[in-house]
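What follows are several structures.
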Structure 1
């Protein structure tokens, strides 16, 4: 269903079994990834953690545990985790559809010549939305949709953690939502990422219902839920 670039990154061991999580102890994890829990949408997943955290939680490499058990153990051990992200990817069948779509002239790639329009766009957007979407004009790939000369929706992506996954963000100005601009711009950005040899990756918080709805409307399907250790831990 999903590209091998996705499954090889998240589950290199292949079939992990269901419904339990496989435990992987890795002494090469950086501090900001010292504990990770991946719950796959189809069941099963991974707990990846450093030897020190594995000892604290009483988990052995190659063992299995349930999502509830490991999250409870983390809580009891005082290991703070960030709120989980939903992970969405385009199924292989949908990728061919996305790449074959034609765009209206009002949706196009953005570059340095669009700096003034992008600055106006940023000033028009709520600060909290800008922070959450993380759409930047100097990212690896940037697409925008215009209403006349006004930039009303922008999406950008960058290669994620040295992989061939392109992490994307999208933002539509509040007064222009509900017009399908987010869907169109995300699909256009996805086609651009695929043309550059990367898999578009859509992440959002599990309580962001509007973003979850946009992911589905743009053809993405949920791959799993990803918990990462808090940077304050």
Structure 2
């Protein structure tokens, strides 16, 4: 195989976490006295990290004040800590895919915009932590995806050149980050992508699930 390592996005790629996120948003909005959001709205708000999710929940005719946003973020942290993993579902093909990648001897990592205080706990609760050699969360580096630094940081920890790392995600954030890092990138069509369908023309392959991604990677050819 061309690849020596593979990095995965978390929310919308490995795990369907929307129900947890929506519940934490519901509790946060109730606590701060703001109008509620539907799960579909929360679905469209996910992608650029916790602070952006909370800000989008609060934004209606105008953006929240800095004080209101800070209070809401602290509220969200408390509530999400309690519900993190409670309603989360593993997407079909994920476990089979991770097992196939692991059996092939590749180094594996998670690169997510989710804060570290939630990432590690979620992987543990879902019984997935042992698959990964590296976890890069939204606060591990100075930048989040779509900046390339989180993926480059993972590659440095692997000791692998970026062009030998495959990044798999569900959004334009993943595509842009991987492209800027110099990594090939595959996308799954079932994730979040801030409410928009991912465009197959923007990635190296649009794959139905992670097991299909492994099969596709076996035939990857450099240009």
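A short reminder: the numbers here are calculations on the coordinates, not readings from a lab. Please read all numbers here as calculations on a predicted model, not as lab measurements. Cβ atoms are built from the backbone, for glycine too; each structure is taken alone.
Computed over structures 1, 2, FRET efficiency 1/(1 + (r/R0)^6) of positions 64 and 208 (r between Cβ atoms, R0 = 30 Å, to 0.05) reaches its largest value in 1. Given -13000 as the derived value for helix-only ellipticity at 222 nm (-39500 (n - 2.57) for each DSSP H run of 4 or more, over all residues; to 500), which of the supplied structures 1, 2 does it correspond to? Going label by label, the one that fits is 2. Could you figure out which one of 1, 2 the value 1.10 for Cα Rg over 2.2 N^0.38 Å was computed from? Structure 1 accounts for this read-out. Given structures 1, 2, which gives the highest value for mean count of other Cβ atoms within 10 Å over residues 72-79? Ranking 1, 2 on mean count of other Cβ atoms within 10 Å over residues 72-79, first place is 2.
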